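Alright, structures below, take your time with them.
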Structure P
Amino acid sequence: MSLRIVFYLSKVVEIKAIFSRIDKDGVCHVYSVVEEHSPAIYQKVMKREQEIEQDHPEIRFSFRIRAHQGREPAVAVPLSSQPLFTR
């Protein structure tokens, strides 16, 4: 599944990193890390997230967009998240 997430989201060039984790209830939390907050970027990312959900209705997702604002991207997501992709 992680390869499919990367396939969709890495097309958004503003995404600097993608992290994920699966919680105890089986929900797949996906964190797209961008440099700064931007409604235009959010629209691009949300379009890709919708495609992931449509192609994988059997999986429960929780998508989050995080801004690293000059910090290392890993600092912008929960510690338990695993890196899937970095630029």
Structure Q
Amino acid sequence: MMVEGIMVYTFDVWKIWIGQEDYVAYQGMPIEINLHNHYLKFIIGKDYDDWFVEFKEDVTFNLRKFDVYKVRVESIELMTEEDAF
């Protein structure tokens, strides 16, 4: 089931907030990000301290730590911080 929320950067971790619950974003996670009122499918990646998303295997852009992203993700992909670490 696809759920909607926001993704924000806090304390060196990208977190996805669905309602009052927070989950961590991780390398290789499939995610949809709302850009110009359209959701596009991405894969989250990390290169040293830089987080980025990859679109169609050849286009990438860095996630800006001060931005908030509106996202959709399959609920099965969500992990709490305790699950991830």
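Only the coordinates and a few stated rules stand behind these numbers; no lab work does. Bear in mind that the values here come from a model prediction, so they are computed numbers and not experimental data. Cβ atoms are built from the backbone, for glycine too; each structure is taken alone.
Comparing mean count of other Cβ atoms within 10 Å over residues 42-49 across P, Q, which is largest?
P
Out of P, Q, which one gives -9000 for helix-only ellipticity at 222 nm (-39500 (n - 2.57) for each DSSP H run of 4 or more, over all residues; to 500) as computed from the coordinates? Each step should come with its number before you reach the end.
On the way: P: -9000; Q: -500.
Computing helix-only ellipticity at 222 nm (-39500 (n - 2.57) for each DSSP H run of 4 or more, over all residues; to 500) on every structure in P, Q gives -9000 only for P.
Among the shown structures P, Q, from which was the value 0.95 of FRET efficiency 1/(1 + (r/R0)^6) of positions 10 and 58 (r between Cβ atoms, R0 = 35 Å, to 0.05) calculated? Each step should come with its number before you reach the end.
On the way: P: 0.95; Q: 0.70.
Attributed to the structure labelled P.
Consider the structures P, Q: one of them gives 19, 16, 11 for semi-axes √(5λ) of the Cα gyration tensor in Å as calculated from the coordinates. Say which.
Clearly, the read-out refers to P.
Taking relative contact order in percent (Cα under 8 Å, 6 or more apart) for each of P, Q, which is largest? If you can, show how the numbers build up before the last one.
Numbers: P: 40; Q: 35.
The structure with the largest value is P.
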